[in-house]
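Take a look at the structures listed below.
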Structure I
Amino acid sequence: MAEYCFPRHNRLLNAGDYQSVFNNTSFKVFAGEFLILAHKKSGTDARLGLIVAKKNEKRAVGRNRIKRVVRESFRHHKLKLNDLDIVFLARQGIKEVDNQELHKRLEKAWAQLAKKAIKAKKAPKAAPTSEK
């Protein structure tokens, strides 16, 4: 059961963590009301950062609802998303999406992200060419 918790080492905690994802984005997943950015880091657990701006949801209750659903969904999929630092960005219209629909969209987004990460891992790396 411990693999389904959301401890401190599974969170992006400071501005530097977020900045490394924004500067070195490896994968992007677009869904109408949110965007997920991910950065591949080797040898670490998946980590999640959330950005839900007041511009997109005025009330704190709504922002906290969105974050709670995203955290819950991430908790159940973090084993598939190993070695990724992930930033969830809420966009306009997210407040109209109910919890069930948001959860479905997140399931699809996590699957796409995991598929992209596996595909990138399997892709052969080009051998460095040496010119003489």
Structure II
Amino acid sequence: MTIRAADPAATDDADWLRAIERARLRALVSADMGQARPLHAPDFQLITPIGATLSRDEYLGAIASGQIRYLTWEPADIVVRLYDGAAVLRYRAQLEVVFGGHKVPLSDYWHTDVYERRDGQWMVVWSQATSIR
């Protein structure tokens, strides 16, 4: 794979990916599965801050059922690295979530997401969140 641009922030794809990621976060916070599902690849995997692995169906199902309920998810600047047909997004965010009835207070996390362009559409395939202590 080759990087498409020396300055990925200046590309249309990078800006489009930032917009997609922000739309994905809004859909997750509002538990809007109609908006969230198409942005997650069928083989999507999330690695949570505690090291658990969730598939797309497990993750979105947990959000739809209220097992995971995001109260706040505010990303800072999203850095994008573009490759042929793929991209890596990294950003710091403040996140507050209720997980299994247990409220996790507002905290800072690093997020790294891998997107792939499939059938002309960008979708997230891997996501990892790391707690900042």
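A compact table of results
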quantity	calculated
Kirkwood radius over Cα pairs in Å - highest-scoring structure of I, II	I
Structure responsible for 2.4, with distance in nm of label points 7 Å out along Cα→Cβ at positions 24 and 112 calculated and labels I, II on offer	I
Structure with the greatest value (metric relative contact order in percent (Cα under 8 Å, 6 or more apart), set I, II)	I
Origin of the value -7000, where helix-only ellipticity at 222 nm (-39500 (n - 2.57) for each DSSP H run of 4 or more, over all residues; to 500) was derived from one of I, II	II
Mean count of other Cβ atoms within 10 Å over residues 32-39 derived as 19.4 - corresponding label from I, II	I
Per distance in nm of label points 7 Å out along Cα→Cβ at positions 16 and 56, the highest-valued of structures I, II	I
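No lab work stands behind these numbers, since they all come straight from the coordinates. Predicted model only: the values in this text are computed from it and were never measured. Cβ atoms are built from the backbone, for glycine too; each structure is taken alone.
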